[in-house]
Structure P
Amino acid sequence: MRGRTTRILSDILLEIAEQTPDATALVVDGDEYSYARLRDSALSFASTLQSLGLDRGDRVAIYMDNTWACAVSIFGVLLSGGVFFVINPQTKADKLDYVLRDSGAAFLSTDAHLSSVFLDVVISHPQIRGIVCSGPLDDMPTREGRIRSFESAIEVDPVLDSARQSLSVDLAALIYTSGSTGEPKGIMMSHASMLFTLDSLVDYLRLSPQDRIVNFLPFAFDYGLYQLFMSVRLGALLVLQKSFLYPAQIINCMREHEITVFPGVPTVFSLLMGMHRRTPISFPSITRVTNTAAALPAESIPVLQEIFPAALIFKMYGLSECKRVCYLEPELLDLHPSSVGKAIPGTEVLVLGPDGHPVKTGEEGVLHVRGAHIMRGYWNNPELTAKMILEGELPGDRMLCTQDRFRMDEEGLLYFVGRSDEIIKTRGEKVSPLEVEKVIRAMPGIQEVAVMGVPDELLGEAIAAFVVLEAGSEARERQIQKYCLARLENFMVPKSIVFLGALPKTPNGKVDKLLLAGGLSQ
């Protein structure tokens, strides 16, 4: 019997469900789901989408928590021939409206508990031809039959139109992330690029089907999303948690399921280290610890080695435009604790100067990336795409400019120096200062505002807002934060508000953020 050929991303589920149908794929809220059940539910979900009129390439928004329904929706969209994108469940109405409009989403898969946000939004989107909703629909308006239950969507007979199936060159996903313009930007990823990346990750992380991965990172964050894809690619076990809001619950879960792979971000590691200093904790079952979003300080490594005594610790650097750029071999961690290592397997990195040529060893330059893992471009944004995707030296070559400054040592190891743009990385998430500024500026009583990231041991970068009030305004820090919390995801709300009589300006009239940062550090 001939083996199945992996051509598109959904093939990984079909393959593993055929090989190990009874193996547990997911554990969610204590319930276990087999690979056969994941496959069958995803196929039925795909059939439902096609029956609603989904055509190949239609975009499907998935606005959900980390749940069984979310995992089924992702694979269901892929099997249907659609393009999925996951929206953080913390997203408020204005941003949800923008992303649905920008993407031209034809369908929405969501959770009933989010109806207070999405119902009013979808009224203004007549292009949304169907909504599948997980959870009780008893008190929810049907919106002229556009809403059906997730439970009914996964019970239909799985009959798919193969003519609508994607090709490897087609888009599989849009990854929406904060942009320098203040509006989210959709990163276009093909089936081929995501499969290549997936196999490269599994390779260098040395993962196996026996691994048990915990994931509390949202699927809207590609770091969290790939935990799902890696586990399915391997036939491993994935234990899903909605967040790291309750660390004790995660710790109990890790011990109960003897988790072997722990993907974290600096915020999470800082919390664990703080707990460890008060009362020592240890996870001897963990064999892999991965970190991304912001660099792990070198001084934190010995503490993490106490918490995870049997683990290989992987320091990594990446950006959503290519998922992952480089990683440091765990065996080199003690020798080069400040490095983020070398390019992931099958790819190449270059540190280039302003003239477009490689800089000398030890000199600072902008990191560029070559490989099958780089994005196709930004959705509906050819101008920004042209700034990030450059022509390489080889005929037909495409190269991603990360816009981040690095240096490379004589052994070819990379060291992060700083960002070239103003995007803030906090709690493992990217935040556009312009997006936060726009919200605060709309608040009554605000005359001027400038937002920036400042170094923070726990968050990587903390969001600071510098505010000038209108005459007579009595707005206070808590009021501004509450106003932001109603309109922004929690991680985008400024940690500190600094009130000033005026914002310092450069000679050309722009806010001088260097001067602001200098004043904050004094």
Structure Q
Amino acid sequence: MIDAAQVISQLQQGQMFDFPGGVHPPQQKSLANSTPIAQVAEPKHLYIPVKQQIGSQGNVCVQVGDYVAKGQPLTHSNHPFSVPVHASTSGTVVAIAPHPSAHASGLPELTIEIATDGLAKWQLMPLLTDYMQLDKMQLLERICQAGISGMGGAGFPTHIKTNTHKPVECLIINGIECEPYISSDDRIMREHAWQIKQGIDILRHIVEPKHVIIAVEDNKPEAFDAMRTACLEDNGYLVVSLPTKYPAGGERQLIQVLTGAEVPDNGLPIDIGCLMYNVGTCFAIAEAVLHGKPLVERVVTLTGKALNKPQNVWALLGTPVQHLLTHAGYDSTQQKQHKVIMGGPMMGFTVHNEQVPVVKMTNCLLVPERNELPEIEDERPCIRCGLCADACPAGLLPQQLLWYSKAKEYDKAQEYNLDACIECGACAYVCPSEIPLVQYYRQAKSDIRNAAIEKDKSEKARERFETRQARLLADKQAREEKHRLAAEARKKSMENKGSDAKDKIAAALARAKAKRAAAAKTDTDTTQSTPDVSSHNSPSTDSDN
């Protein structure tokens, strides 16, 4: 557990720490960060994926043909790791079907398509202006119902992270934005520092940290000044400027730079007394609590030299990539082949379909011209130079992880802490053999997750089978016991009936015997009492003579 007072004292004296590895790729942020955040016209159709965060998918609560208002919930769920998605503007639901996803695979996922009407009729949530008087659970419920999840890249449901019972030493606000080209957080801090401060105030009220630290890289001086000005009147807030280094914006890396403490491999920042939120997440919290607006739009950086008008824009969630490219003046002649990267050059992925929508975690669309980014060359054999290990900010051994990932020896890969890889791409950036290391790690992680899911399903199936077998055996034993008791009852009943029959027979025999005896006695008495008259009736022989 860190000591907040000691951390603040060190930072006020300019003392900071460092994390291992890291790289310094060209920043290229000036392409899009010099103009204010622009508004984009509503597209004719929005494609809103049902799931846009880590966790479970909500249940669709609208039907094809329904008219929906801006901000109206489209899904609902009682699952704690689910947050709803909302209609980004008003219009009619025209389809609920699979649609290409904002994912490296581009695989279709369940999506709600809305034909917009251009009216932007709002359905706001009730305002909670006096949030200081509300129960903390009410605020957490509002954050959940507003559909807010982490907007710095991970997409973890914000209400789950915020609902902690552990003591919070430092609430850290992440304004680093270390990925090259991306400047969405930079612009939102410059233009909406006060509203970000309001969101931090709400988080501070909920989690009650001992101190608040707002971290901004030193390549964003205007954003740093704006945040420092917004926080001048509150002594509990400290705005610090950090040296530019990729990936200083990683959660574990930033905590290590600010506090000198390391988050345990299998632990969470809260285990050492830290909670971290992105500045965009804080802005969304203020919108939800103070203005009743759910998360329906976000700032997206449109950049790359193949765009005539690179800039940052407010993009409605569900806006197709093609619509934003048209707005930014995409020039196809500047590319050898069409290529759009969602995210930055280090951690982004190539979009395979321009109908892919903007989602809550989309912070950038990079459209490079020919030769703007290094050409992807064929993978060559590893020369064991060790540069990947030197660059790894998590202190891993990428070479060993590569071997085990390729060989599908996932148990050994996990022994080498594959799960600790943050997929920052620093190892691949420095690899002279052009090995796409992160791709192998992502595939290995995916295989491990799928195996775990299958194992879980198998285990649940086994438990169901064993439970069924136990129930059937118990039913069988119960039936046998019932039959045994019934047989004993019948036997006893027969014995009782048999005893009665014998008694009745014996009594009948006794009566018959007594009757015969009585009859015999009667015959004897009758014989003895009758006189002999035969001599009187027979003729005398003497008289005949």
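All of the numbers you see were taken from the coordinates with simple rules; none came from a lab. Owing to the predicted nature of the structure, the values given are computational and were not obtained by experimental measurement. Cβ atoms are built from the backbone, for glycine too; each structure is taken alone.
Odds and ends about this structure:
- Ranked by mean count of other Cβ atoms within 10 Å over residues 33-40, structures P, Q are led by P, which has the greatest value.
- Entry that produces -12500 once helix-only ellipticity at 222 nm (-39500 (n - 2.57) for each DSSP H run of 4 or more, over all residues; to 500) is calculated, selected from P, Q: Q
- Each of structures P, Q was scored by FRET efficiency 1/(1 + (r/R0)^6) of positions 97 and 465 (r between Cβ atoms, R0 = 30 Å, to 0.05); the highest score is held by P.
- Parent structure of the calculated result 16, given that relative contact order in percent (Cα under 8 Å, 6 or more apart) is the read-out and P, Q the choices: Q
- Structure (P, Q) behind the derived value 45, 39, 26 of Cα extents along the principal axes in Å, for residues 321-440 alone: P
- Comparison of P, Q - label where distance in nm of label points 7 Å out along Cα→Cβ at positions 289 and 305 is highest: Q
- Top of P, Q by FRET efficiency 1/(1 + (r/R0)^6) of positions 17 and 433 (r between Cβ atoms, R0 = 41 Å, to 0.05), largest first: Q
- Structure responsible for 18.5, with mean count of other Cβ atoms within 10 Å over residues 225-232 calculated and labels P, Q on offer: Q
- Origin of the value 336, where volume of the Cα convex hull per residue in Å³ was derived from one of P, Q: Q
- Identity of the structure behind 1.00 (criterion: FRET efficiency 1/(1 + (r/R0)^6) of positions 217 and 393 (r between Cβ atoms, R0 = 35 Å, to 0.05), calculated), options P, Q: Q
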